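Structures for review follow.
Taken together, the values in this text are just the output of simple stated rules run on the coordinates, not laboratory data. Worth saying up front: this structure is predicted, and the values here are computed from it rather than measured. Cβ atoms are built from the backbone, for glycine too; each structure is taken alone.
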Structure P
Amino acid sequence: MGVTYVKEVMSPEQLLSEYSLPEGHRKLKIERDKEIAEVFTGKSDKFLVIIGPCSADNEDSVCDYINRLVKVQEKVKDKIIIIPRIYTNKPRTTGEGYKGIVHQPDPEKAPDLLEGLIAMRKMHLRAIAETHLFAADEMLYPENWPYVSDILSYVAVGARSVENQQHRLTISGIDIPCGMKNPTSGTLSIMLNSCIAAQGSHTFMYRGWEVKTDGNPLTHTILRGAVNKHDQSLPNYHYEDLQLLLELYHHLDLKNPACIIDANHANSNKRYYEQPRIISEVLHSRNVSNDIKNLVKGVMVESYIEPGNQKISEHIYGKSITDPCLGWEESERLIYDIAEKLS
């Protein structure tokens, strides 16, 4: 057998018991979740900005970043809801490299999943305590959801996971908004089929149990661009792309049709500095079409304290060790610019 059982990690019940969300923060999360949900149901016309590092690699710098965000949130709260990215699992195209704080609480040391779960949980709890903002994360491993189910306000399913049955069915059992990204091929029907699956009720095996889910009506789409057979990036944030998505939505019996635009990845050809320009175009499309305005509920931005990225060994505070990100000054300016352009 090619698997070595290294050590048993704590159960979700143990982790949540030892590192619990205080009751006061639990009540704040209920209020924040309601505010975010109302954007997707159309009760609120606020705009979502899901923003933060490509990967949450360091508690101090991540919390420093979110403390900066909360000051901006206060100034734009009439128009914008900021959801900080605390991405604790990092998908790797080849399986090599840093896989996130859950795998490696110290990026320069060997994987330690037990310590990683604790480090992840402590970072989230600290960010909540200091800012009262509740974060977004990617559902890379569906079985890990119980470890974060009480602290996240947004979940994304990535381009390489969106076709996976376990991801789709697990999302059908959660009660916060979940964005399904288009696959790397760009095929919109795959993304929309994942929304149909996640909005439905299912019975399946999960963590050793037969479970039944209610369906998640807040499941929606995320456009992140595509990659063709020549490995060339193909953006899908333009007006024509949004019109096509609208047409496809109209043919489906989906609840709360909605879309988030991922301004990085294949939409920017991983040129992180293009994100403000891309968002400006998206906002223009919203301003010239009420249908697109009702469809596009927000944007996703990769941003950190320092611009660009670095090797793990360089130790530059607040600079990404995975994909390159916008720096803080550009990010702050971007959020204010979004607020000004919202009609």
Structure Q
Amino acid sequence: MALNDRKIQILKAIINDYIATAEPVGSRTLAKKYDLGVSSATIRNEMSDLEDMGLIIQPHTSAGRIPSELGYRLYVDRLMNTSELTPKEQEFLHSVVSGNITKIEYLMEETAKAISMLTNYTTIISEPILKRTALKQIRLMPLDESAIMLIIVTEGNFVKNHIIRVNIAPSDEDLFSVSVKINNILKGHTLEDINEHTIMALQKELKEYSGLLKPVLKAVQKTIRSAENVHLHMSGAKNILTFPEFSDISKATEIFRAFEEKNNLVSLLEDAKSNDIRILIGNEINIKEMKDCSVITTTYNMGENTKGSIGIIGPTRMNYNQVVSVLNEMVKNIENVLKTVPDGKNT
């Protein structure tokens, strides 16, 4: 079934209306509020097709439609319009950053507050860190029949142990061989060095034990992050309670529990790409307590090897366009200010 211009127009109208109202959208609402140029009956037929395509869903039998995760994904990838912030909003963000350049910690704290205030979502920011911590050595050892101990050492002798669950643990001899192969490729690598080329090399060397590669890489990334001692600032956590999607106390409790785990917040930021916006929707977030949320992240840079990350968390019906505009403007302001602060330290 083709996604023609009319279907796209109706899908955008449904998403925009649902973002604004949090109410399922019916054909009559679309016909009255949006100049679609077709009757309610035609809109209903098109909505039925969009539902068959998995782009919208009907939460209740008698209700209208709401976007699905797939619908939101199509929207942010292909249909979302970009816009400029108002001069007043731009001035507000600029004043927050330019007025707090004397201390990086305070700058990050105030920036998080400003973004949260402007978007009404939850904001997390990591302070700029030097991305040079490298892997020194790893060692895999059988722990029992269904578990492997992974020992990771970074430069500076920061040591972290991880448990990897498996169906049947390989022998100590086999795991030693796997450890040697991984060390030959990853030793001396920083997070920035573990790229697609590196992963392909590991996949080629570890064909027989390919199932170990993903948990090992995840543990390596997590350990290096810990070694680099990421400092986070969070603002607007309680904003999540203002959205009807989280009026259920059990849902809200789950999200706050996820917020309390620093590893969760670090993991949300660690995949942010330089000079790019990354959007995770619903189940794309690998934190089960946040399956009803979306997360938008980006990075700010301070020199070639030093960067920090910003993440904004809200419901899946968050105002993506506004958040992207705020992030782009804030990154521009932060990078301009940080150029005046040597090495990210207090002046």
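Out of P, Q, which one gives 1.9 for distance in nm of label points 7 Å out along Cα→Cβ at positions 39 and 199 as computed from the coordinates? Can you show the working numbers first?
Details: P: 1.9; Q: 5.1.
Considering all the candidates, the number was obtained from P.
So if we calculate relative contact order in percent (Cα under 8 Å, 6 or more apart) for every structure here (P, Q), which label has the highest result?
Values: P: 16; Q: 20.
Going through P, Q one by one, relative contact order in percent (Cα under 8 Å, 6 or more apart) peaks for structure Q.
For the read-out P(r) over Cα pairs in 10 Å bins from 0, in percent, for residues 31-174 alone, a value of 9, 17, 16, 19, 23, 13, 4, 0 was computed from one structure; give its label from P, Q. Each step should come with its number before you reach the end.
On the way: P: 11, 40, 36, 12, 1; Q: 9, 17, 16, 19, 23, 13, 4, 0.
That value comes from structure Q.
Upon calculation of FRET efficiency 1/(1 + (r/R0)^6) of positions 151 and 279 (r between Cβ atoms, R0 = 35 Å, to 0.05) from the atomic coordinates, which of the structures P, Q produces 0.80?
On the way: P: 0.80; Q: 0.50.
Of the structures listed, the value fits P.
For which of the structures P, Q does the calculation of distance in nm of label points 7 Å out along Cα→Cβ at positions 95 and 215 return 5.3?
Values: P: 3.8; Q: 5.3.
This value belongs to structure Q.
Quick one: distance in nm of label points 7 Å out along Cα→Cβ at positions 23 and 247 came out at 5.6 when computed from one of P, Q, so which one is it?
Details: P: 5.6; Q: 1.3.
Comparing all candidates, it corresponds to P.
Have a look at P, Q and say which one yields 139 for volume of the Cα convex hull per residue in Å³, as calculated.
Working: P: 139; Q: 169.
Computing volume of the Cα convex hull per residue in Å³ on every structure in P, Q gives 139 only for P.
Match the computed value 1.9 of distance in nm of label points 7 Å out along Cα→Cβ at positions 79 and 319 to one of the structures P, Q, and report its label. It would help to have the intermediate numbers written out before the result.
Values: P: 3.3; Q: 1.9.
Working through the options, I get structure Q.
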